Structure I
Amino acid sequence: MSQTSDRPVLPAAHRELSFGARQRARYATMVLFFLVGMAYASWGVHVPTVRDKFHLDAAWLSAALFALTGGSIATMTVSGKWIARVGTRRACLVSGLAMAGCAALILIVPYYWLLLVVLAAFGGAMAALDVAMNAEASAVESALGRPIMSSLHGMFSIGGVAGAAAGGLLLSSGMTPASHLALAALVSALMLCAACPSVLPHVPHDEHPHASDSRVSHWRSPALWALGAVALIALVAEGAMYDWAAVYMRDVVGATPALASAGYAAFSGAMAAGRFGGDAVRARFGAAQLVLVSASIACAGMIGALVLPFTGTALIGFAMMGLGLANMMPVLFAAAMRVKGVHAAEGIAHVAGVAYVGMLLGPVMIGGVAQLTSLPIGLSVVALCAALVAVIGPNVLKRLGI
């Protein structure tokens, strides 16, 4: 029996909104996705700065990065209930301002232990904002009556590119790293304050048309665990690509440093492009068909890159991986918010929390297999994950009525 609603029915507070108000909510959500991507990239360019400031070796730098990821995963286990209670507008504002404040502190804290605290708080605030804006995105998608989730995730990718590019330009022009992060935090806060008033009004769980009389705990929902398992497998593959694509290009393909970085760029660029096309495909063919075709493309691309380890074929394969993985999380988040009896924010938080474990484990898993065998064999795990998603994902979505 399906545990999701076949067609989303709008709550009264959203049915009464004008088309213009719904469109403004969409644009506000686009801004939220953009600024999170920008904020994450602005921090990302300073990983070497943190390493040099605190004189960290690889192990201690990894611990700092783990603090950020750990803070994110820990927050996702509890943020859903809070967002369901206060609403996405307030949750986005509070968590976004906390994220901006933590970002401004990263490079001015004097002690390493304090850096770990700030990074954990930064990751937690970003995770809460991530869940809240995805819950808002799902509500806006329902209000507009057409898929928009993938294009919103595309705005995250654009924000990442913009944040990295702006950071590089400002740093090369002489701005200090601490000043750059402070400026990025200020811009994020201003964008957040401008966007949040247009976010859809809060609807309590018991006023949702599909809320059940007896509310289901997200921890006991088989539907959410099934969606989370598919998302985890997908993010194992995605996380591995972020960390190992350039290494494969350099060590196996034998590419120059410039072309080695092009492997990562091909993956990321194709992912962004795929997200902007994903909504139209989902609207026409459905979520299950989109996941099947996308995962098959990703699997074929990874196999091609491994079987034919040449520069051109590897770049094409990595681009196919990016294109294939682009719409996994948008589709699964959209499905999570429609599980009956579970608030959208709690459903998304549950699926995201399970999935991000895959993002954390993916690079480590591939590294372990590569250490025991070789990097091509290690990356074959990525192809296997894509194949599993192609087999399992559509069946899960169909059984849930998506």
Structure II
Amino acid sequence: MYQFSRIKINKKIIIFLMIITVGFIIIFLDRIFNVKNNHKSWTVLYISIFYFTSISLGALFFLGIQNVSQSGWSVIIHPVMEKISSFIPYGGVMILIILLLNTMDIVHIFYWMNSNLYNPIFLEYDKIAASKRIFLNIPFFLIRSVIYVLGYSFFYLNIKNISRTLYISHSLNDYKKLYFRSIIFIIFFSVISIFMTWDWVMSLNPHWFSTLFSWYVLSSFIITGISTITITAIYLNKKGYFPLFSKSHLHDLSKYLFSSSLLWTYLWFSQFLLYWYGNIPEEVIYFIKREKIYNSIHFWMLIPNFIIPFFGLISSKNKSNYKIVFSISLVLLIGHYIDIYNLIAPDVNERFCIFEIIGSLLIIGGFFIYILYSNLNIKFNSSEGNPFFKESKNYKYPYM
């Protein structure tokens, strides 16, 4: 039976990374507990947690799509997708903690959680925020957030357990369970992710709304998920732990990267064009605010998120080049972090601060990588029990 080889990580690298991370944690915590910097530090921490959680959600969603479509080519990569999804429960709990700190008035990221906004006797009274109180109230908001985290965690653990059982049993009934559970997850994710992005991102500015927003953010989830899957698969293959991963599999992953980056760009342009054409003050404030704070960063981020992947992956030859695809995947991860930062930070009036961004990325990113490679370090299971395993193992892209 084919299995992942047990991954050995150089202890010196771990110690070196731990020293750097601990140093940043000390400085970062100093800023968190410094009253003047409290707001800004918690914001960039929230952005990093949301970003890495979105990567795991994107990977699990992509895995669900592969199961439901019964794609034969991707079966050997399924375990990698599951491992990347393993951060979902941890990221979800960390987001819930930050939300609770907001409700307790310790952290001030969500503007609408200020109770004075809803009382006309206060100068802070906000008529627009008050009109949305049926949806934007703390108890209902927390209940919804708990449902998101529990729901995503349940489907991740359930799909993982069924896959493990399938690996042992090679049973067609277990495969059918995986298939139908993936269908339910995709339906759940397609609906719940809309409300999740409204709550965790768009509600940061209750004066602004977008009908395309949830789909726009969902496309970013998919891109970062596929990029991380690609980087991990290439890394494991180059280290000799994932020998069945071939250029044919890489070519198909690259096609998904190419097409999903086009989807993101289409949604970006659709939102921008509608706002520009309509010129409604409540809508265009989204772009005006970002232009003033970050000098039109919403245009500059088209370079890593559209132009580089478009011209880098338009060639079929480039799609099967490990170095090119690996580099473009990294560029996309950086580009979509900028996108997530651009979605959240301006709505809490935060200016770009490279120190806090690096610190938060080291802390949460280090934890994400630790969870990922801790799971990869466990002797698990390929997807050998999947009836399409042999097809995936012998898969050859026809035009290569």
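Throughout, read-outs are computed from the coordinates displayed, never taken from laboratory work. Since the model is a prediction, treat every value here as computed from it, not as a measurement. Cβ atoms are built from the backbone, for glycine too; each structure is taken alone.
Structure notes:
- Each of structures I, II was scored by FRET efficiency 1/(1 + (r/R0)^6) of positions 222 and 318 (r between Cβ atoms, R0 = 41 Å, to 0.05); the highest score is held by II.
- Structures I, II were shown, and distance in nm of label points 7 Å out along Cα→Cβ at positions 134 and 150 at 1.7 was computed from I.
- Calculated for structures I, II, relative contact order in percent (Cα under 8 Å, 6 or more apart) is largest in II.
- Origin of the derived value -23500 (helix-only ellipticity at 222 nm (-39500 (n - 2.57) for each DSSP H run of 4 or more, over all residues; to 500); candidates I, II): II
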